[in-house]
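What follows is a group of structures, each given as structure tokens.
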Structure I
Amino acid sequence: MHRLIAALACVALLGAGARDGFDAWIGATDLPRLEGATGTEVLARDGSLLRAFPVADGRWRLAPGPVDPAFVAALVAYEDGRFYDHSGVDPWAVLRAAAQGIAAGRVVSGASTLTMQVARLLEEGPTGTVAGKIRQARLALALERRLSKAEILDLYLRLAPYGGNLEGVRAASLAYFGHEPRRLNTAEIALLIALPQSPEARRPDRAPGIAQAARDRVLDRLATEGVIDTAEAQAAATEPVPRTRRDFPALAPLLAERLARAAPPGARIETTIDAQLQRAAERLARRAIGGLPAQVSAAMVFADHRTGEILAEVGAADWTDTARAGFIDMTQALRSPGSTLKPFVYALAFDDGLAHPETLIEDRPLAFGRWRPQNFDRQFRGTVSLRHALVLSLNIPVVSLTEALGPARLLSTLKRAGVAAELPGGEPGLAVSLGGLGVSLEGLAQAYAGLARLGRPVRLSAEAGRAAPIEGRLFGPVAAWYVLDVLGNLAPPPGAAPGRIAYKTGTSYGHRDALAVGFDGRHVGAVWLGRPDGTPVPGAFGGDVAAPVLFELFERAKTAADPLPGPPPAALILPNARLPLPLQRFRPRDAAFAEAAPDAPELRFPPDGAELELPDGSLVVKLAGGTAPFTWLANGVPVAVASRLRETTLPMPGPGFVTLTVLDVKGRSASAQIRLR
């Protein structure tokens, strides 16, 4: 008896030692990298996929996403019914497979668990050798100790092979069915279960008959085991298998590529793009180039100027068309803006108190040094109001205003708007107001967003969380409203609804670029058509080809326009005859100086660049020179009219930057930029 007890004790000790040794052997298992590289994904604002990119070796392997619970349940039932009970290796499955093999004299069924399959996929190891099976079993046991069942399933859903360069359920569902696997029908579930067992032989795009037979076997077994009912299996078996691989989503492809290049591999990049609007904009761009020369492309930007979020961005009419240089993102290319910057010159002139929309100006031949600019139609209208000059997009008046302001003012305004501009010669000349510089279409839309916001700039961005207001102002709200009031009353293209948006068109020199930019009370849009290589497109005018596309873009984006803002309280809505005398007619700077330069008005206080504390909201100003009476303006708004005093107190707007201007009776002026606290 004592000997028996001693023998049993020895067996127990040996068993415990073997168990401890086995545990140590499993614990010492070196695990391969579990995260695995996944392709970069760019997502729309609703979380849907805009575009995905393969991993470095060309395989389509995407980060896990929501998967239909019915698929997971069917997968576990079919592949590993005791998945939630075993520790990586299922001894009952091993015994069953051995017994069936002995009885049949051949392999009837395998004993590989889902965890063992994950182990094989992680190491891409052999499956037909004893050593390979032992390694898989060891790794499976180690995985079960370190990962949850959900994490193991997640690895399978990410790594399972589906033929060719497809890995994972998401990639397979997108390629074969054209949709995410969050919802799958019974036939799709069965096919996704069948393919990883023999992914190359069963590829439905190459062997649809073999794929269908394998799928139907899965359906029969799922019905036999009660996972689905017989009628459901029979109905699913009547559905055809997909015979082609679909392209992966490629909405906003050039934008997505730009964002992906700037992000680390495998990033999930969230954007503000509205997928439905993006599809509509891309269809519109393809239709817009119909009937135009084969090398012409199109680009568009559409954004919410209240937030700065870009909702749609089309970089090329067809990004796969090399004849149209579809690989070039024309929303980022620096091109001539044509006449689309003219509204900013007018806004600055209004803001400086140099003019009013009803101010009269001469449209006649003028020489600016050696340069004699011409209007687009080479005609002259004589005396016109600035409103009329902007409506007709006349060149002579805007160059006169630019000379009075200084061309650097326009450049600095674009800079404050966050817009990069490229000058061909380095120093800005008067031609900048006619498009003699390079800006991007996205930058142009950003500048107009600041105009739509009554002078408050905003950074446009399609990347979630990057859009934001920009500190400071471009010009005062009154000056901005004067401009949008003019642009909002322009005649629309034929067939378009009037008063829907405020807009401006532009055509660059030689018809290289046709542009239209516009906005309503909420959104801003910009359209470009032309050849990416800069070759002229004869007969392509912004008003003819770009403006109709802009209006249609707004119509596709929204059912009704958001109204433009009403006039600020300080706006002067007066006819020319009732304006202060200095604002009734614009006088070029050289004319004013030639008349009486020594006696021109001079601001003695405040000096330019001063920062002043104004506890009571009023400012004492001092003036020398000039001829009374005087008109004082703050940010283009008259604050004192017909004043004969050379020292007076003026009411000021709230804190911030103010352009203070004084005009004498002869139209001569002096200005200072100050900051009020």
Structure II
Amino acid sequence: MEIPSEFGHLREDSSIPWERIVSEANSRREKNYFIAFTDVAIEFARKESMKKRPREGVVILGIEAALTRGRLADVLFLSDSSDSIAVLSLRAIALFVISDTEGLRHVLETVEAKVSDESPVTDRVRVSTVRILLAAVERDTSVIMCIMEFDNLLDNYPEQVEQPLTETMFALYVVGTLLKEVGEVGKASRLADTLETMTESKGHRMLTALVENLRGNIANYLGEYSRAEEHYLRCREISQEYGFSLGVGMALNNMGSLMIAVFRLEEALEYLREALKYMDIETPRLTTLVNLGEIATLLGKTDEAREYFEEAVRIEKKLQKGVVETYTLYCSLLCRLGEMDKARKMLSEAAKIAEKSEKPIKRCSYLLSLALFNASNGGYAEARKALDEMLTIAREQKVFEMVVRAIIETARVYMSEFEATGNRQLISQAMQYLDDLTQIAKEQDLPSLRARALMLKGELHRLTGGVLQAKGYLERALSIARFRDDAMLEAQIRESLETLGGAEEEDVEESVMSSMDRISVFRTHGRYREVATPTLHALITIIRESGLTEFVHYFDSSLEMDSSIIAGFITAIAAFSSKLMESTGNLRTISHEGFTIMMEHTERRTVALIATEETYEIRYRLRKFAKEFDEKFPLPEGDVIETKVYEAATEMVNQSFTDLIVA
């Protein structure tokens, strides 16, 4: 009899009518034997489950067949009334996929009550797998203890590795995913190797597809996008061949997320549209709908975006999953359409979710939406205040993605205000945040983000007539696009280069806002990289009007020098940059061998920090210090500066920079 390898462990179960199932499957061979076999197995199991005393083996066969096809509704139907440990552990897999925490908790309580230390090893392994799945869904710290327990069982009973249960292999896939998410990519990769060996020995096609998905996620985390794409496409190929619909949807969804990560939004939209066709379970469907709505909004497909968001809102209200982006991103669309009353309602729903949640990313998402809402109403100062709060939370809680989003959106708010007022000084304010963005992209090795930021800086210089500087930034962006083999970005940059000095200002403004939209979808699946702290030498505040040194602090007394010389140098080179080099705004960085001077400018002062090199963290703290210094100390009258007045400034320096000083 031709029994697919996935079900070989059930071959000796005499309660299963193998000959009838195989015969029926053979009669449907025009489909694909594996698909035909699993269809028949599920049909037999459904009929069996209706009986007063169903044969457990037939039901288990049907459940495992349904799992290999991603038919979760069938899994849940077939396992609904069972208290069998084997059946419930398989049910837990489906509950995990749809993130049903309550269902998983009920399964765990049931199997724990039935299993003791004297129970068969297979049953104890099954209990451990359910614990892992529940802890993983809840993102509970107990997941570490569950994994340790699971590892000990497998170490003590190696036969469970040589002849693993379906539940064992799926739990290993989940553990690999968790390891990747916490940055343990080496361990995750080794586990993927182990799991691949298991799936090959068992001939389990569904889990083979999941291994490819896991490898794609690991590559994605590492920023190896081409390799990630290869694995995701392989996952789709395997899944399509054997009718694993959930795997096809998962691969397409991941490809969509991958395209978002490299800002290829048109391709992302196509992949996610296709993925939605394979998602008949509402929980994963919700996330895809929200992503589709966001991308369609940014590409100007507002009618399509509205349809996605309306469906997403319906599901969120029904399931109460707390997906705050359902409301925040819909609010963004409504603001673009001028439907401010409805946008306010979406913002209110987002606030409820953010207030109930302890997750900082939800609070950041709400603040981002609040900022966009305020900006749409002309409240640009209020918008920047919300983004400042968002940035503070994201930095403190190390939510890297939201740090970047706050910076991008602050630049976009400045550009929106420029569009409304025509005040060109706002362009230089936006440029400062794009400087931060390029610095972060450099530090975190995010070439796609860096190229987009450089392109935007070039576009902003075009707006102010700085053709020479615009060309420099665009050419730097072009070199990155070539290296990354990003044909779409390369074509966009070439178009900008060809029209330098010739395009109408309105066209350049439109191009800038379109580029702002595209970069605003920034996503990262990788871990934040720690950046080495540079050595700090001195901090100097300079009165802009007179060029006089007002306050100086040396981090290393052995490096003390005449601060007036430094102030004169900064003033002179700033003037040179402004008059001769077509510079827009204020000079912010001077670099030479072994040192960097970073400058932040207020209306009245320039605050300069001399260090071995620039980092975003130093820049952020310097900007905050400059603002606080300007608020605390009035300008001195005349040319006489009383040093005692600035004793409190030394404490401000200590509070801002002490933890960064290398002993």
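Rule-based calculations on the coordinates, nothing more; no lab input. Small disclaimer: the values here were computed from a predicted structure and weren't measured. Cβ atoms are built from the backbone, for glycine too; each structure is taken alone.
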message: Computing distance in nm of label points 7 Å out along Cα→Cβ at positions 177 and 569 for each of I, II, which one ends up highest?
response: I
Per Rg/Rh (Cα atoms, Kirkwood Rh), for residues 57-400 alone, the highest-valued of structures I, II: I
- prompt: The value 17.0 for mean count of other Cβ atoms within 10 Å over residues 193-200 was derived from one model only; which of I, II is it?
  reply: II
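Given that mean count of other Cβ atoms within 10 Å over residues 137-144, derived from a single structure, equals 21.6, which label among I, II identifies that structure? Can you show the working numbers first?
Working: I: 21.6; II: 14.0.
Of the structures listed, the value fits I.
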statement: Ranked by Rg/Rh (Cα atoms, Kirkwood Rh), the structure on top of I, II with the greatest value is I
message: With mean count of other Cβ atoms within 10 Å over residues 529-536 as the yardstick, tell me which of I, II scores highest.
response: I
query: If you work out relative contact order in percent (Cα under 8 Å, 6 or more apart) for I, II, which one comes out largest?
result: I
Of the structures I, II, the one that -10500 was derived from, the read-out being helix-only ellipticity at 222 nm (-39500 (n - 2.57) for each DSSP H run of 4 or more, over all residues; to 500): I
